[in-house]
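Q: Have a look at these structures, which come just after this line.
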Structure P
Amino acid sequence: MPGFSECIAVSPQCPVSATTYGYTPNFGGNVFFTVFFGVLGLFQIGLGVYFRTWTFMVALGIGTVMEMAGYIGRVLMSSNPWNQGAFKLQIVCLVLAPTFVAAGVYLTLKHIVLYLGPEHSRLKPRLFTWIFISCDIGSLVLQAAGGGVAAAAGSTNQFLLKVGDDIIIAGIAFQVATMAVCGLFGLDFFIRVARRGNGLAGEKNLDDATPAISPMKMKFILGAEIFAYLTVIIRCIYRIPEMAGGWGSPLMQKEDEFLVLDGMMIALACLTFTVFHPGIFLPSIRTGYKNRN
């Protein structure tokens, strides 16, 4: 901010209120998320290796590790809100990490479609990953560019912060639009399955006395998929007005809202995909699994 470009620590000349966030990040809350995402990251890597779900492991592994790194930055800021290195770390990581979690949502949906009956989907299963993960990469590039500009600006160069802010908003808005379209295709698929399909038994396993996925297991993974989808999109929707208000906006300076609508939403999505790991419920997502179709 003008007049505070030389600030490196809190002092009478450099008050906390003059920082971008206007508050000292809560130490306990940010340590909790740091540890939480670190533990989930270890589980995702372990489960990914065990079930050989390499693509899913990369997506959720990167997502959880980046979330952990972002909260490490916030923990460091709790002792010095003017710490520019920590500010840049948390800006970049916490903006980008949910994109990788969203990729896990698209990948899981693809394999649910494969099991319940691709003929009921307006999109071929492989297109769920090709189209939506490609769009995810596009939003990632935009957000990375915006985060890079904002990180280079630190918390003092307001012009560059505004440019970075606008680019990040474009990236997040594109991500929300991508998830909304994916959600519509998913909803349409489930409606068509309910009307014309064979429920959760999976059309391709009706003649198999021991189907790969029981209807109960399918209920679990469907519930996990829907819940993870909703939490990620809530986080993205929250981020749009937060960033649209500009750096240092009233919404951006409310940590409780951030921890609940950003941190907690992504934490719940990652926890859901850890407890209800797709590798447990969807054999086709495992590398080397031969589809019986």
Structure Q
Amino acid sequence: MNNSNVHLISGLPRSGSTLLAALLKQNPQFHGGMTSPVGNLMNRMLESTSEEQEGSVFITPEQKRELLLAVFNTYYKNQIAQGQTIFDTNRLWCSKLPLVTELFPDAKIICCVRNIAWIMDSIERLVRKNVFDVSKMFNRGEGSTVFSRTDALSQGNRMVGFAYNALKEAFYSEQADRLLLIDYDLLTCDPEQVMRLIYRFIQQPYYSHDFNNVEYAEPEFDKRLGTPGLHTVKRKVEYTLRQTVLPPDLFERFGNLTFWQDVNRSLAHVVCVQPEVSKKQMLSSLSS
């Protein structure tokens, strides 16, 4: 496999990663999708070859590397055979940058970000929409109120909390120059401009995407999670202005966690709205 044909999608949930994958896969040279099992399979492989396993003394570091690559190559066998550029999606990649660097030296990581308050708002709307389903995102007792739901999601080992911590680790790491952070609002406000920046970042010729005809859904997967619509992408890419459904104190609590706006303290490449700059002004400056 040509390692230069591998890139990763990571970042925060409900921030456009499925939308981005759906757009990228419009390009016949690209393959993308929602979160794949590859990252978790690699984690299992690392655990199985760790020092806690008595047989690990017979496995060299080079063999570990080959075993991990075998997982990736087997899962993407058909795409590799077709010469496609692969975009694997998983929020754990941000917590594995040293490993990513070792396995895929040329890989870029596109991280989708969004104000945490609006992430919580998006999840809460989905929960309220599916009134006859019990979401498996929450353990027993956690789904009682919006306060218990947001508390659960923000824990360090849960859907939002883990992704947030992993992204923050990556953002301030020595490998941060591999990252391109894409703000959800900008992606939906001006998708063509943002996609052009992504193509420039991965050094690929631009493909003309159809932003009025985007198709992606995983209804069976979402049904098993008890959260229908979790990975359904709207047909037209557009920004929607709305009022939050969160109580004011919760919105304020989560609204001040946008560490990625502090671009002077990281090597990462960031496409986001600064507090004092409008979306239009930001896009204009980036294209110049």
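Q: Consider the structures P, Q: one of them gives 40, 19, 14 for semi-axes √(5λ) of the Cα gyration tensor in Å as calculated from the coordinates. Say which. If you can, show how the numbers build up before the last one.
A: Working: P: 40, 19, 14; Q: 29, 25, 20.
Source structure for this number: P.
Q: Work out the source of -24000 here, i.e. which of P, Q gives that when helix-only ellipticity at 222 nm (-39500 (n - 2.57) for each DSSP H run of 4 or more, over all residues; to 500) is computed.
A: P
FYI, it's all coordinate maths here, none of it is from the lab. Treat the numbers as computed from the prediction; the structure is a model and nothing was measured.
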